[in-house]
1. When distance in nm of label points 7 Å out along Cα→Cβ at positions 4 and 28 is computed for each of P, Q, R, which one produces 0.5?
2. Supply the structure label, taken from P, Q, R, corresponding to helix-only ellipticity at 222 nm (-39500 (n - 2.57) for each DSSP H run of 4 or more, over all residues; to 500) with the calculated value -16500.
3. Work out which structure the value 2.4 belongs to, where distance in nm of label points 7 Å out along Cα→Cβ at positions 12 and 84 was derived from one of P, Q, R.
4. Taking mean count of other Cβ atoms within 10 Å over residues 100-107 as the criterion, which structure among P, Q, R has the greatest value?
5. Starting from the value 1.2: which structure in P, Q, R was distance in nm of label points 7 Å out along Cα→Cβ at positions 76 and 132 calculated from?
6. Kindly point out which one of P, Q, R the value 22.2 was derived from, the read-out being mean count of other Cβ atoms within 10 Å over residues 148-155.
7. One of P, Q, R was used to calculate relative contact order in percent (Cα under 8 Å, 6 or more apart), giving 32; which?
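Values in this text are rule-based calculations from the coordinates and carry no lab data. Keep in mind it's a predicted model, so treat the numbers as computed, not measured. Cβ atoms are built from the backbone, for glycine too; each structure is taken alone.
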Structure P
């Protein structure tokens, strides 16, 4: 199955048409949205965006999304925050928001809440849809500090997913493989970045897309 993966839209209007165009150009069957759909609201913008894409949309909130966005996602897409779903034979589990930041953004959780929300829906050999990355994986900010979640890292080490998708850290765009687990940050959609993800059972292929792709 082919997915378009996007994150960190931050209510950028240009991302709407770019996302639609990429769905058509790359024949994406569904879209995975990894949070920060809005920039501190309005949540109605998220509803308009999600409902306009014309394919199945699986979405989680980001730390810059107000908590009430959960209802908007539920009404206009498939909410993946704190739940797991089987898609074409692969279990996907999701968690939106972030661990605490210095910015005190609207959708932050302490590490205990992250652990007790995500671990019960996690399974071995799953695909993880996250906003904040696990600590030490695609989570380094320009100062060199790692800002990912320690609880998510514990869950990754425990359940060994096939693939971990996360955004949040705009500068950490890329794909890495560590100990047989693939970690991918598609980059911020507000700046024209995205990724194409093909999954056929356990065969995973990723193409990162830049602003001109």
Structure Q
């Protein structure tokens, strides 16, 4: 029983270290290094609005976890660069992006919370965008956000995202109230597994 308990506690501690949620805020040098990387990739010239958005996001760091809300509308056809061997399905392009990027999200404790396609209309302004997908991604911190992005620079990953998306609205949020309690859920799951192992051992 003691061995099972110690193993369970060790697993939970490892999970907490990976999942994180509180860290020191980004330093000025970290922000400048990341922006320099984006400049080297030509983002400041090709998409100055995105570059300025990154600067604003990183300048307001408190080191804590946050959720990035993504509202997405796809292109009618994927817009890959000329000569690309990929097809013209925007949805397939987005799937390629997800398959390539998600391992780098998970490496730094960033996890998808909610991804959903639109199922109808209700209350919306007359000139509102017709969003097709809503995605919520939990980031361990803004530092881990830039770690994930930096990891895919030069790997031809983002090309799939921009080939798929016609319009998007992305902004960080922090839950004021939520039933999603990941740390507690993992603790309860590990406790249940440990109890089951213990009962099976007694029965054996």
Structure R
């Protein structure tokens, strides 16, 4: 079980497929996507949000440089903002309406000593990089070794690590990218509320 961790919540994307508005501020089931992510990460010692969005008191806020330069730059900015790390770092996208159950499932993982982290799998058996918890030292080493120009793809950053793949069980790892996704999630969450 993973207990001692910090959290980096990536909330800096444009969300262009959703149309207008801020993706982290989008409400699904009466809650902002960002607030769902923050609730999912509530067990962290420290939480840093990477993006241009309002955060509650006690949550750190930073931005990747330059803005909109991608998730790897966001992870680097988030790790730098933590300035000293817990043993583990949770990486979490802000567009996961099922984040609370998914992160709870992830944190039950028991990576062996030679594992650099653990990631949930999607329905196709692919690792979900932004539903993962990584040894902070391993994450820092990968970020320091990004090359010049620095790599920008999450799979190139994290793929070389020795990761434990975690079955999500009944938790959803699906993200929200389009208005149709938002409608589907709203219906699903409304159904849960009636149950």
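1. P
2. On the way: P: -6500; Q: -16500; R: -8500.
Derived from the structure labelled Q.
3. R
4. Working: P: 13.6; Q: 16.1; R: 19.6.
Once mean count of other Cβ atoms within 10 Å over residues 100-107 is worked out for each structure, R has the highest.
5. Q
6. It traces back to P.
7. Details: P: 21; Q: 32; R: 26.
Going through each structure in turn, the value belongs to Q.
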